[in-house]
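The data blocks that follow each hold one structure.
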Structure 1
Amino acid sequence: MKENLPFALSKDRSFFESLSDWIGDVLYDELPEKGFECRDEQIFMAYQIEKSLKEKSVLFAEAGVGTGKTIAYLLPAISYARYTGKPALISCADETLIDQLVKKEGDIQKLQDTLGWNIDVRLAKSRDQYLCLKRLEHEQKTNNEDFLLEIEDGIPDFVYGHQSLQPVHPYGERSAFPDVNDEDWQKVNYHPIQQCAVCDIRNRCGQTIHRQNYREAADLIICSHDFLMEHVWTKESRLREGQMPLLPETSMIILDEGHLLEFAAQRALTYEVQSQTLVSLIDRVAQDGVREKTLRLLEKLQDSHDDFFKELLVHAYGEEGERLHIKKTDLVLQIGRQIVNLVDQILEEFVFESELYTIDEYDLRMFEEYLEQYVFSLKLFVQKSDAVDWLEEKDGLETLVIMPRLVTDILNEKLFTSKLPVVFSSATLSINKDFTYISDALGIDQYHSFSVPSPFDYDEVMKIFGHSIVNMTKAQKAKELLVDSKEPTLLLFKSKHDMVNFEHTLTAEERLGMVFEGERELSSIVRDFQAGLISTLCSYHLWEGLDLPAEALTRVIIFDLPFPPHDPLFDAKRKFSNNPFEEVELPFMLLRLQQGMGRLIRTSADHGSIHLLLSNEEKQLSTSFSHVLPVEINWV
């Protein structure tokens, strides 16, 4: 149900004039009277967003930790949504940030309780955050692990019930199954090969029901950057195919932790070929009754596919666990062209197979769609082009990833040249108030920007210690710090590879009280950490967005300076820069470092210490990063 504007409109004053007056009343008077600590930086930010709405422009809103950024953008966003009749879209870096924004003690709930508002806010999570009933059924036929029973118990009665008029409600999101680890979840969640449009249980699918639910939002839709980018890339193709876009029309976009949008765009604008997906699909369609010619072609395709990945793996190089460079040998290109030819023949044969009805219609459509994407990807790979490609492990499988071009041109074309107000909100968007790095990375030519500092007195509440690692390993130093004090600690790694290596150095006794990202659903780990059930949280993703006030987090250990990896994607960025260290590596590291340190002090009641574990080489770079530290570093 749509709610009225929180202020009255008059004929002699524009909406924006009335909005400006109302923002002042709320932030200067109403909220302070009810116990809120409203700050000049927050008020300035709210007025700059109001200006961006009026001019329908892009705004980089950099405001330090503790400014109250969320309330500063919620007030104008909700008002503008009600004025235009279209919801505002808030895009967060990941699902953990979404959960923090809508938690019971979050700012949205505070505004509802304080101002007496009824805010209609709905979540639009990434598709891989939802259960796929088809994949669950398939897994249940071949697997009897306990996690399947847990998921089955969480499915509401109406999904498999046959009674009419049963009430339907959203279900099946990742956060509903906190004890299922990431590896098991990836066996039953949505996968891009699934053909939702022809699925016979689509109307009972949790993802479908969630989508119908958030389309009806009046005030706010909250999604992840990944989902927003998938919407941007697929909108035109879905409309051509007669499908609705993933997201409805919105009045504005707020990019919370907007400095991470580039990486979400890169993930969305890729084509993937996994080593086992084709094999499993061939097994599903190679049945009795299929014509012999088709079976022979499928067998040749599987053999060529296996040979292709064997050749890729032999000549791939780089750091284990990261994106690997690919050496395009003559043999791998030859096999790739053979596969393209075989797929073209198989798709022709499937025309005849569809008329014989020997293959399940859903399986056939799914395989055809997959083969079309598969052959398109391989054509990009074998052709000479500007595409960037690499090999990595995803969901435990070797995966060829192909990105046709860098994202700047496409983002500029599809997102930033429209007349839609876009607000980037973060504590770290600039390098010394210079927004060139992020604007160039995203292809944004015209924008407004501002930068306001944090209101906290960091000298009083924070200490930073630099540990020069000489006669021991970083793992030994980290363990020494953890033994010396059992205070709530966030241990940040620059990559999953580094985190796993550290985990392997731990004894069973040392591992007590520690939890590593990926063991189970991340937001449930964060909740247990905040509740004091975990003493040390090890992560490679929580450099931003983690918001644990007071005694819930009093120490952050940064294992490495978070420079970008030497992988094909960042190497492509380095290749197109005049000075890779100054233009790519250092800005990335500085933004990431500031975000990591920003996890410690979130409110005026917070205190604690930051520990930087630095090799000799990293310590020599201290003059390059000391200017972004909130307080002077103490060398140990």
Structure 2
Amino acid sequence: MSTAILTGRPVPGSPLEGDLRSLGFDVRTAPEAASPEELEALLRDLPATERVALVDSRFVGHVHALRLGLTDPRFPVSAVPGAMTAQASARRELTAALRTAVGAAGAVEAAAAEATADGGRASVAVASDAVPDRVAAAVEASGTDVHRPELGTLVAALPGDPESRNSARQAVAAVDDEAVRLRGAVKARDGFFTTYCISPYSRYLARWCARRGLTPNQVTTASLLVAVIAAGCAATGTRGGFVAAGVLLLFSFVLDCTDGQLARYSLQYSTLGAWLDATFDRAKEYAYYAGLALGAARGGDDVWALALGAMVLQTCRHVVDFSFNEANHDATGNTSPTAALSDKLDSVGWTVWLRRMIVLPIGERWALIAVLTAVSTPRITLVVLLIGCGLAACYTTAGRVLRSLTRKATRTDRATAALADLADNGPLASAFAALRLRLPLPAPAVAFAGGAAVVCAALFSSYGSPWVVVGAVVYVIASGLALGRPLKGALDWLVPPFFRVAEYGTVLVLAAKADVNGSLPAAFGLVAAVAYHHYDTVYRIKGGTGAPPRWLVRAIGGQEGRTLAVALAAFALHDTDFTVALTALAVAVALVVLIESIRFWVTAHMRGAPAVHDEGEPA
């Protein structure tokens, strides 16, 4: 239970106490003009593990303004005019600021700050002598960040007389609190399909879920279950099954949008929820690819190579996104003419939607898959998907390369470490990296050359050829040399994507060359398990929890070790035994990675890791 301390008795007829209780606060009232010692005594009486809010008794405003300012779990300290809150982790800062702010009340100028209407924003008057405002300012002055949510048309006011109180109440009545809350539940930046075909009604589904006590994690799990059922329908290989699969996939996407909207509507953010949402999105899509391949096989068509190719392409696209963003999000001097042109195009309405559709975000992608599944064959569906995602990958990667070449930025050590973690080098490559050899080629060129060596060896030689092993050894050496120096070059963010293409591509080509029943499904399982590890690495870095432990990377061989192992298996084993080896490796990697990952995220959640909400790729 959280506690709200009112700085005096509310004005008669004020709904403030009821509003705070509706937000889950236990309300206590401090004496009028309470001293710092009296307020500290109230704080000491409260459990150290709970959130505390200070609210001025004169507050007039929308309930949702209080909700945004006092209940968002992502921020240790946050405030709106006339109210502020501190989570358990910031209680010490709150107590110190309380002494400073309240004790110096006599020295504070009694001036009023007024935020007037600008772009549809309501007029809000704030009294500078309000205890919550002074405490929030003191916390900020001490070096602790104070989150101040954008209220838009919502009212948060501290009227000083009956006339201004009446005006504030009229301003509250003039704005539909619930309508603002529903609009705020929708992601600020979404794709065309989601914005116009899903969000207009999924936000109401999110409200329906909230009123029945459902959590975002429950909706996320329901979305996964629906997608798995859709994959099962596709696996039947019948026209009715394909139609049902397409419909269920779209419904799964509706639920996928709903879970994020429910989180924003009810401010139910959590580290575990962000991980589940991101991980399940990948699991749903790739399970559906497998369902299409199984359904095609029932009709006598083998499309496992296409399904695996679609998974490889989509995963590599995401790695490009993550690697580029991690390399540049905190770089200094981060500007370029290309970025300026992009911002200029964003000011032209129709180009915004066109550019968002070109990259084939998850909404457009799943709609395409669902429609093609229902009206065509799995082969057509996967071929069109590969072409569309391939063009999107070329567009986005070319744009990012241009930005990087024209950008004058200094990459931070944190970004450099993140790129090294995304590279996923194991003990073999790390041994060569430790040599610190200075090569005349930049790191991306070394990584590309090594990857090209192993993939081309697999592609242009027969199954069982020793040239694949030679190519894999060259790749191991190149993987280490590419990370022999910090990845601070303009294009060094391309190193992790090149590694992903090399590893996944080698597995795909060798499984296809084996040309034995079961080799491609086994390869699909192996790439899925490894891709999960790579996605998990990304989500840990983005969540601020750091990369997976080094023992885990060593235990599963690192990307170069797995590539070498698969090459050795293809050289030494008969094609049927190669399938068994791929299956065994897939199971081993999946078990180790899943057990450690689930343990990490559940433990982080139980220990109260800071709540996060990743908007993810535009839907």
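No lab work stands behind these numbers, since they all come straight from the coordinates. None of the values given here were measured: they were computed from a predicted structure. Cβ atoms are built from the backbone, for glycine too; each structure is taken alone.
Assign the value 78, 71, 50, calculated as Cα extents along the principal axes in Å, to the correct structure from 1, 2. It must be structure 1, since only it matches.
Given structures 1, 2, which gives the highest value for relative contact order in percent (Cα under 8 Å, 6 or more apart)?
Details: 1: 18; 2: 12.
For this comparison of relative contact order in percent (Cα under 8 Å, 6 or more apart), the top structure is 1.
Here FRET efficiency 1/(1 + (r/R0)^6) of positions 301 and 453 (r between Cβ atoms, R0 = 35 Å, to 0.05) is compared for structures 1, 2. The highest value is that of 2.
Consider the structures 1, 2: one of them gives -21000 for helix-only ellipticity at 222 nm (-39500 (n - 2.57) for each DSSP H run of 4 or more, over all residues; to 500) as calculated from the coordinates. Say which. Computed on structure 2.
I have 24.4 for mean count of other Cβ atoms within 10 Å over residues 285-292, calculated from one of the structures 1, 2. Which structure is it? Don't jump to the answer; show the numbers that get you there.
Numbers: 1: 12.2; 2: 24.4.
Computing mean count of other Cβ atoms within 10 Å over residues 285-292 on every structure in 1, 2 gives 24.4 only for 2.
For mean projected area of the Cα convex hull in nm², for residues 173-444 alone, the highest value in the series 1, 2 is held by structure 2. One of 1, 2 was used to compute semi-axes √(5λ) of the Cα gyration tensor in Å, for residues 13-156 alone, and the result was 22, 18, 15. Which label is that? Clearly, the read-out refers to 2. A value of 22.4 was computed for mean projected area of the Cα convex hull in nm², for residues 261-572 alone; which of 1, 2 is the source structure? Derived from 1, not from the others.
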